[in-house]
Structure formats: C-alpha cells, structure tokens
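Undergrad: Heads up, there are several structures right after this.
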Structure 1
Amino acid sequence: MYTAPQKKFYPKKEGEIIEEIKRASEYYQDNIQRVFLADGDAMVLSTNKLLKILNAIRNYLPSVRRVGSYCLPSNVKQKNQEELKELRDAGLKILYIGAESGHDEVLKRIKKNETYSTTVDSLIEIKKSGITTSVMILNGLGGVTLSREHAENSAKLVNHSQPDYLSTLVLTFPKGEKRFVSHFRDFQKLNKVELFKELRLFLLKTELERTIFRSDHASNYLILKGTLGRDKNMLIQKIDEAINNPEKADLRDEWERGL
C-alpha cells in the first residue's frame, strides 16, 4: 500500500504536522471531536514526537475527545508501559491493529513480519495502558488449505487478548490475484460459501466477554453487527442463513464491494 512512488511511507516533518493542525483548527474551529493520525502507522514515531503532535491537537483543537492511529504490534515493543500511558493521557485513545491472522504459517506466507505471540503480547500491553484496542482479521486469508487453521488460531488470538473492538474484512486483491498467489504458495481463493463457513468457525471458537464485533467493511458480502459473546448465537444464525439460503440472505452484490 505504501510502496507506490506517490504514496511511499515516510515520517513528515514535525513543523509540517503542527502547521496542518493549526490550519485544521482555523477551518473547522470547534467542530472536531475525533482525529485519526494518518496516513500510515503513526506508532512508528518516537514517543516524544507523538506527544508533541497530541499536545498540538489538544491546544489547537480543544473539542477533540479521541485520537486514533493504526498500529503494528512490533512498534508497541519500542514503547514501555509508562510511554503508552503518557500517550493515552495526551489523548491517544484507540489503536487499530491489523492482526490479519492468528496462524503463524499464514502470517509467514503474507510476510507480515509478526507472529501470534508478538501480536497477542502487544495487544495485552496496549490494553494494560488503558488504550482501546480494535483488531482486524482477514476472512479468507489462509485460502482453502489453511482456512481451518486460520479461523481457529485467529479466534485463539482474540480470546487471549480480549480486544474492545473486533472486525472481519474479506481478502481482496487490489494488485491482482496472480501477484498475491506468487507470494503465497498453493493459494486457492475461497468462494462465497467457503468464506461464510470460515467466518462461522471463527465466531464459534471465540470466547469473548464484551467485544463489539463488526463485519460491515466494504469488502464484506454479509453485514454483521453485535457484541461478543452476548450475540454469538444470533450472528452464527445469520451466517447459517447465508450459507443455506443465499438467495434470501441480505448479501452485497459484487459491484457494492468496490474498494
């Protein structure tokens, strides 16, 4: 995503960021309540730089109640509990973690440079600090051969870490399926019913207490919303309806899944 020349990832200069925040305050005045630190993983920045950015948001945009960012688990390792709590107190309230899978072989094949353990350890550290965690899992990422392992280990990952928010997205191929397959040996894409069965297994294996679950991203065929584990049976029932009576289920058409 960040390899194209026009969108290559690099940290902006601090002065540029502060100036953008100032301009936003002049344009929006007191109408902003949430800020997302874009365009990549802001947690790659040092704690000192992040604190300066968060303090600028607080000074220039006092109406903001929540600042969020993407977060690679490996970047959490660079910050201790004291630093994470400092960031929380300065306004960083939620981190979005693209775990993708809880199965090490799947993570290895997609070159995620993370493992089950690094992801779980980081999620636990984030939660300890009081920052809200939102975890994303990619439905279909293991293909046909690793579908069961992907579902079961992803459920194990969220059970261990108990995220505040959980979402599932469906694997898509923005640069073409052939390119993906060239990096992921023996990959066979799941069809719609197979995706539903994998999602069903994943939810069936979850043991969550108070996790808000969403499967409503543009990539999803079936829109699901609920709280796990309270609504687990209801969500599984909706998936069963989609599997057994797809013509009656409220599914998105392919054209509605455009990214």
Structure 2
Amino acid sequence: MKKNIIRTIYPQVRKFTADTGKINQEKHYIRTLLEVDVTQALQNLKDFRSPGKKVSFLAWMIKILADCVADHPPVDGVQGKHNTVYSFKNIDVSTIVEKRVDGVGVPLPLVLRDVNHRTVYEVEEEIHFAIHQEVENEGDYILGKGREDKLMSVAASVPQWARLFYMRHFILRNPQRLKKMMGTVMVTSLGMKGQISGWIIPTSMHPLSIGIGTLKKKPAIYQGEIQKRNILHLTIAIDHDVIDGVPAMHFVDALVSRMEAGSGLGIS
C-alpha cells in the first residue's frame, strides 16, 4: 500500500500560506474580473527599454498601481478603532517570488516600500535582486531583508490558532503594524503566458489584492475596427469594509485607463 503513496514534506513556510487562506475567508472583498487591452503598454515597454535598463511588465504594473492607489484613498485603507479607516501617503506593495526551499518550490513574500515615490527602474532592480537572492534555509523566508531565523521559527512552531489570534488582534487591527509587516497592497502573478486563458483569484489578507492572470491575443474592437490585441486577464479584490463600491470603481477605472495607455514610461 505504501508503494502507491507519494510523500512530500513541505517547508514550514507553507503554514503561513494556510494562515492566509483562513483569514482570506473572513475578508469582505468586492471582486471584479477584467479584460484589459495592454497592447500599447507592451509596445511602450519595448520602446522604453535600453541597453542595461530592462523593465519587466510586473515592475511597471506595480509602479502604476502604487501611483493609482495613492490618488484614490482609502482603496488600500486599514480599519482602526472607532470606525476609522487609515490610509498612507507612501504605498507599500507586496508581491510573490517563487523560490526553492529544501528542494520544494514555495512562494516567498517581497515587500516593495514607498513605490509611488520611486522610479520604475528602482522597482525593477529590487524585484531582480529578490529573484536572484539565495535562499539557504527557512530563516530566509522574507526576501529583501536580513535573516529572521528566530522570529520565523517561533511563529512556525506555535499552533495555527495562536498565530491566527495574534494576526487578528495585533496585526490586522493595527494599521501601522500591518503596513510594516506586509504592506497594504498585494500583487500576485502566476505567469502571463501559457495555453490556457483565464483569471486567478488572489488569496490574501491585504485591503487591496491584484491577480495578474494570463495574457492572450484576442479579437477586440480598437478605433472602430476588429483587431487582434494583447488582452490581460486581471482580477481586483477590494476590502468593502474600508471603501464603498462607487469610489472603488473610480479607482478600477483609473487603473485600467493607465494600463491601456501604457502610462508611467515617459511616452505619450
């Protein structure tokens, strides 16, 4: 019987993935699934690149997202006490970098700080560094920072109920602490290319979560004609407890407009 069983031992970091799933179920998200024409953006990115200065789609997306969030508070707001919602002038964006820990592929967080006040080149450089950062053991759970062996080891060793209690009462209810720990915006991308066409629904505890799905050439009406365009499948999840539907949709409309125009690259 045992010969028919495949046994996989996951690194302890997977415990935090399970914790995120639990808390995600408690969030009051508004979710919207969009098809965004990024043909012009891809052309602008191609024109923008120069020798030694490559800019990825992800870095550009995170940069214009942070700029748009800064213009539409409190879309990434955090609930505080007494019916108060706090938002911040400097936008911290968390994203995921796939790494191998003890031979197993795991998603590790990278928090990009103050993105709306940085250049797209600086964002690209930090993502590039995290992608190539060595992960020697489970002490390197958080990319872009020093080793946190003791803190992460203790957190992983306690029962899940204890970790969830701490997160709910000491992190998620404290705007400053939440922002410092994980930022207020999450961007998840599972790779835009492939045979399938569709969206991903991000699992998160952030006030604002973005899921970058597949990128496909599809027929679309552009300037009155049917053309093959590059269509990105995008999911946006917004915490309805911190912002109402109408201002949330104003943010979505502004973000899509900037994406379709290929904004933020110095190209008109």
Structure 3
Amino acid sequence: MENYPLVTIITIVFNGEKFIADAIRSVKAQRYPNIEYIVVDGGSKDGTLDIVGQFADTVTFLISEKDEGISDAFNKGLRLAKGEIIGIINADDWYEHDTVEKVVAAMPDLDVVYGDLRLWKGDKVDFIYKGDHRHLINEMTVNHPTVFVRRQCYDRFGYFDKKFRCAMDYDLMLRLWVNGCRFGYIPGVLANMRWEGVSDSRWLLGCQETLAIKNRYLARRHWRNRLYFYKHVLANGAPRLLKRFGLGFVTRFYRTYLSKVKKVYE
C-alpha cells in the first residue's frame, strides 16, 4: 500500500477482560487500511487471552508473558513494531473510528501528533481534556492515548525508561521535545478513557517522577521545577480532598469554567 504508510498500534494488558474487547474493536473499526496491531499481555489469569483470540482478523501479533512493569511492556511492543508511525492505546481506552486516518494526514511534516482525550465516568462523558505540547516543560500536557510517534524518533532517542513507574510517558515526550522533534496538535477527540482506569493511589509518585524528569532534561530550571512541583501536588491533591468531603462539584465547576475560558481564546 504505497500511499498508506504502515501504522503500528500497541495495546498492553494484564487481566483486562472487562474492557479489552472495546479497545480491539476500536482498532478494527479504523477506516485506515494499513494497520499492524500488537497486543502485549503480561500473563493474564482471567479471560483476556480468550477474548483477544476472538479477534484473530485484527490482532497481528500477540505476546503473553510476565514483564517488569508498564514501560517494559511498552518496549516489548515497540521492538516488534514495523510501522513508520506508532500509537499506543491502553486496554481500558478506545479510539474514535477516524483517528488513524487523521493522524496519517497530519504526519508528513511532524514527528509527534496528538489530540483531545474524552474522559468517561460510567456511560457518561465527564470531561474533554485538550492537550498542548507548549507546556511540556511544566508537566505532561499531551494525552498519551492520543499520541502517535514516528518510529525513527524511538530509534534515535530511545524507548520508555523502565525506572519510572507512573510518568514514563512524560519522560518520553519531554525527551523528544527537548531534542527538537516536531510536535503537532490535531483538533478534536482522538481517544477515549474511562476514569475507572485511572489510579488515584499513585498520584504523588507521579508528581515526584515528573519533577525528577524535568531535572533530568531541564536542569537549568531546577528551582522553577521545584516550585512547580508544589503547585502540581496541590492541583492533584485538592480535587481528591474535595471529593473526600463531598465537595466534588467544586472541581467539576472549575473544569467547566476552564473549558469556557479556553474556547474564548481559541
């Protein structure tokens, strides 16, 4: 398919029988005709492998074995990937049907593309998170389920760092950004995420890893990085505290306000 560069999509999963079929169906539903789909399973003990086996017409390659964590699983998929463009969609998430088509159309002059992420609570839309790579020097401001990267960027600047347990995607994005990779935003929702798949238990570790990553690549901003760390902790901790005291509506109001403000300035 000369006019359709090969796109590799990777899904990592462990005991993901509840939602894995939705992720696979979203890949199967893509209108783009040249997709390689790799599923990396961490040795699931539930019905995950049986479900994946029902999609032999969609899953190009399946590997199932124990891994050393999320980064290791990602890297296994990357080592198998043959596509010129690579995307990663988690087992709890799913793409819009035209995502890959939009990505390929946007890619000729770019190295990394991303779009908006729609967040769900149950069967209701909770929030649409808009990415903006211009603020990567502060924290992870692109939506990783929507990100697609040229293979040559991985080959040149490396894969995911297994040292990080939460912020490995930020480490990769900031590494690519400081090394001059060309980022581009695709307007509109490219992927969907369930809040059920977002862990609240490790948010502080994520903030700590984000600080370590910034000090790695932006050492001259050490004091700014430290000050932003405190802001980052407050921004992540406050909504959880409000929710605990039955004041979650304050967070929802604030998000709605921010969305309206962004629309005014766009």
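Any read-out appearing in this document is the output of simple, stated calculations on the displayed coordinates, not a laboratory observation. Bear in mind that the values here come from a model prediction, so they are computed numbers and not experimental data. Cβ atoms are built from the backbone, for glycine too; each structure is taken alone.
Undergrad: Work out the source of 2.2 here, i.e. which of 1, 2, 3 gives that when distance in nm of label points 7 Å out along Cα→Cβ at positions 35 and 75 is computed.
TA: 2
Undergrad: Here's something else I'd like to know. One of 1, 2, 3 was used to calculate relative contact order in percent (Cα under 8 Å, 6 or more apart), giving 29; which?
TA: That value comes from structure 2.
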